[in-house]
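Input: structures, listed below.
Please treat every number below as a calculation from the coordinates, not as lab data. Because the structure is predicted, anything quoted here is derived from the model rather than measured. Cβ atoms are built from the backbone, for glycine too; each structure is taken alone.
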Structure 1
Amino acid sequence: MSSRLYQIASGNMSAGLTSSEAAIATGTTLKTILQIAPAIGFEVVEWGISFDGSAAATPGKVELVETDVPSTGGTASVVPCSTLATAISSGATTSVVVAGALQGSAATYQIGTMAFASGAGGGEQMQVTAGGGGTTLTVARGVNDTAALASIPVGTLIYALPGTGAYSDVNPLSAQPSADPLYALLTVNGTGATGFGFSTYGTPTRVRSLDSQLLPPTAPYVKQFPLERGPQVNPGRFLQVRCTFGTSVNAFAYVTVVA
């Protein structure tokens, strides 16, 4: 296993830039407050949940599970990852068109490219100097000692580098090289994939229980799995933190994984 740790929380990390992260309201029916759809396999090393239900008197059921059908209707996590929409045919090109915006604001930041198995394109880092909040980016080519590539095909992965002005709900916890795109490849984002506060619970046919607890609604809970003994979750499945309480309480959950 790699030592690269990543954390995904139900508090909407990217929306908490200038305010406290939001808690998620539970309820009397089963509700998923955090869901992660792996794009690559990972191992869960820790998860935790806390509450603010001082008026509630009965314990609630809190579970970490893997399911085959996702919950829906939540807020999608932000993962600044897209693909090249227009091919680059010259190392002197200073405009990059991506299929989806990498950043919600026009802040300057760095992006990287990564070729897939075909080998076309390759890796390059660029500095976004204008248009950072949209899909047409003005860039300075070949930064951080990477060469400006003469040919980058449509569909090449484009990811925004953490720590250069981009934000993400997938947070690297350990040291990470600036050219490492793993955090952008870790999860599939979308309201039916990775996110928080899902209002509609799906109807899975397979549920693998990873940890189940009855907890008072005023007490936090943290579970750290022994090294290399944590649950492993593969693409095509959904990791969920789900809750059922006798009355609505606010909850905050996180999951730390190694990939």
Structure 2
Amino acid sequence: MNDKETIFKKIDIIREKVNEFKINPLFEIEVDERNSRQVPKLLTDNQLLKTFVTLVAYSQGANSKFVRNKLIKSEHFDRIFLDFSIEKVSKIKSSDFFEENWSKPLTYIQKKGKILKIIDFAQKMKSGSLTTLLTETNIPKKNSTEDDIEEFWKGFKILQAKLKERDIPFLQSTTTLLHYLLETGYDCIKPDLVVMKVARKIGILDRETGDANFRKTVKLVQQYSMTRNIRPSIVDLYFLIDEKQKGAMEYVHSNYHN
């Protein structure tokens, strides 16, 4: 058994353990939602802004459970961000915005600087739509072969370079761009702190940080997913549960980690 096969077996074991303790139908509903994600032919500007705001809200160590259940799923989300109107959000004055909105549930995103990034993103969208750039990529919509995975990373490199060229906040980073692709239906995962802890634990790498390690982890999960006929987004869910991500713990019984 080579090193890759050894790691694949360790992922199998994580899945087997989670499956033993999963809570249905909650777990299966989440799996079905991840399975159903399809790469959109084109996002509207409002849809893209909403996706960006969602990514930013989850970023930088915010409590994923509170962000999802208290903010994003609440009736306040659309109101706070003005129904994700590019025109309106681009004109937000941060001082007025914080005075009116900086309380729960918005404070679950933790950092006020995130709002400034959102305003900046809306202003850049207003000066030139990003929807074509982010949807008409060279990235395969599904990974069915090793060649697809190689093409994924070639397309990723091109897309990231274009985002850096336009100085787009947050999406320039490897982790956030992969998160965007994950959320919009591409076959990848987000190599956040929780996922990288699992990656180190099962021997994918020795360090949890660094772009090269992020990419190595995502690529190996893509390869594993292809051999096991499971989407990377679902493997991502198993990793989040295994390393006790707050937003994922509701999918297994409380004695899972005993």
Structure 3
Amino acid sequence: MGLDIYLYRYDNFEETRRKEEEYNEFSDKSWEGLDYDKLTEEERNAISEKNEEFAQSLGLSKWGDDKTGKTQIEIDSEKYPDHYFKIGYFRSSYNGGGINHIFENMGLPRLDAIFEIDPNEYFVQPDWKKVKENLQDVYVKFQKMGGYRVHSVAPNLFDPNYGPTSEKEALDIFIAELEKHKETKEKDPDFLSYENREGSFYLGEPLKVKAMITGKDTMFGKRDCTYVVTESDNTWYLQAVEIMIDTCDYVLAQPNINQYYLHWSG
């Protein structure tokens, strides 16, 4: 789960949106008041075929998407071709590794502030020159900062009294989790860091802890917590900013800049 941002070029934005919205209204009405799980396969297929026919009458794909009137732009970066960010695609996961979270930790603006848009809007047309300036400013400031991360460790939200009461009990929990993880790792080798009722576990590359600071966590009311400061590497995030700058340059180089929109989905 997270924020996904896609770049599209439209031949005629208003016309494409009109047709897609017309299909969505038709499809919603065709399923309105029906319990999908209680429908027979024949009934479901009949409704789906009816919707497909209507979509085709509008010149849309069977799912109601205008494949001919718009083009998704997603191009590998020449400098960082294997990066998750692309020219035309950005993402911020909702966990602590999301770029929005990292920026907020460092007092830098979130992506919606950088792009100067309403994050509740799905189709947006930013001022690409201004966005590029904002990204360049973020890049310079980010480059000067150390690769530090902060996350809080607080009592169990549902049972504040749950947890070990000695170093030995805490070590026992860790050893038990380590044993369970051996089995999980065989099924999913990438499952190295996770959180559960027992705590937060980092069984891949160890965290480089620089400080532990007691304080208050205010996400779900005020609770005692410990803020753990760790050292990491900003390279991946700096590269992501570069790719977003390159995306601005890509759009700014187009003769039909007004045909480019971002789909802000999250």
Could you tell me which structure in 1, 2, 3 was used to calculate helix-only ellipticity at 222 nm (-39500 (n - 2.57) for each DSSP H run of 4 or more, over all residues; to 500) as -12500? 3
On percent of Cα pairs over 18 Å apart, for residues 67-218 alone, which of the structures labelled 1, 2, 3 is highest? 3
For structures 1, 2, 3, calculate Kirkwood radius over Cα pairs in Å, for residues 43-82 alone and state which one comes out highest. 1
Supply the structure label, taken from 1, 2, 3, corresponding to distance in nm of label points 7 Å out along Cα→Cβ at positions 115 and 243 with the calculated value 3.1. 2
